[in-house]
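Listed after this line are the structures, all set down as structure tokens.
Read-outs throughout are calculated quantities, based only on the coordinates presented, and are distinct from any laboratory measurement. Quick caveat: nothing in here was measured; it's all calculated off a predicted structure. Cβ atoms are built from the backbone, for glycine too; each structure is taken alone.
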Structure P
Amino acid sequence: MARTNTATIEAANSGLIVKGNLNEVADFFTPDYVAHVTGQDFTGGHDIVKKIVRTYRRAFSDIEIEIEILVKAKNRIAWQRTLRAKQTGAFKGFPATNRTIIWRDMITSAFRDGLIAEDWVVTDLAEKLLLARKSKKTKAFMRSIIE
């Protein structure tokens, strides 16, 4: 029996990001996979998935992921991923903090033939990395203006 799209999302996150099993990329993504992230398109199919996963795993350890499915359609799923990890390496210009960071990604995945063909992603990771460097007073102030 074929795996459901929801099961594909859950297995991809567990197998690739949490466990680092990059040899499983073809089990979850089409060869021409594209990620649309904050106005940028990342093409390259399986190679771009591997590059993204390697980048996360070099910068973060002890990664935990929660998946919440928000809306399902025949070939699309809107979902939220909550990640909790310790930043033990540099990430996109942010030096390691050795602090645990929790961030969320909002994703819409499009499927083709049971595999993820495209993802549209919005993330608050940069904001969380900035806040991880701020003083306790700054964090308290930021919380007060958004609550």
Structure Q
Amino acid sequence: MKITVYSSNKLKSHFLKLVEDYKERISFHWQIERRYINPSRHDLLIKQISVKSLFFILDEKGKIYDNQELAGIWNQFINGGGKEVFLFIGGSYGYNDNWQMNHPDNLWSLSKLTFPHMLAEVILFEQLYRTQCLIKNHPYPH
């Protein structure tokens, strides 16, 4: 499976180091990449995503999943032949209301708490790794 994370953020070195650590862990089983993208290009990318792909837009108004729910969604997607996952992380002010109205089922909130966008990205990568551990029945290193 291939995961592409599109981010509107240029991470500072200490955040980038954490993201790279989780990317390395995830890459043992899944192909993963992080791409910086100008927020004005997000609409173009969404239109190019295949209907066979899974995508989430990180947004504070999105659904909050627990770890088991998220692993279940991903596992169902993988078992159904899914090959590509796309994740979109907005900047400090998130996405405009158009995105929220046009893709309400694809909104994912990491928490009821508000995080700085750079920290949210680190949390996202950690959650991807945790989801992978659950799907692969691999003990999560505490």
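For distance in nm of label points 7 Å out along Cα→Cβ at positions 30 and 70, find whichever of P, Q sits highest and give me its label.
Largest calculated value belongs to P.
Quick check on the output: -13000 is helix-only ellipticity at 222 nm (-39500 (n - 2.57) for each DSSP H run of 4 or more, over all residues; to 500), derived from one of P, Q. Which one produced it?
Q
Quick check on the output: 53, 30, 27 is Cα extents along the principal axes in Å, derived from one of P, Q. Which one produced it? Walk me through the numbers before you get to the answer.
Values: P: 53, 30, 27; Q: 38, 36, 26.
Only structure P yields this read-out.
Relative contact order in percent (Cα under 8 Å, 6 or more apart) was computed and gave 21; which structure, P, Q, did it come from?
Label of the source structure: P.
Output the label of whichever structure in P, Q has the greatest value of distance in nm of label points 7 Å out along Cα→Cβ at positions 6 and 62.
If we compare distance in nm of label points 7 Å out along Cα→Cβ at positions 6 and 62 over P, Q, the biggest value is for P.
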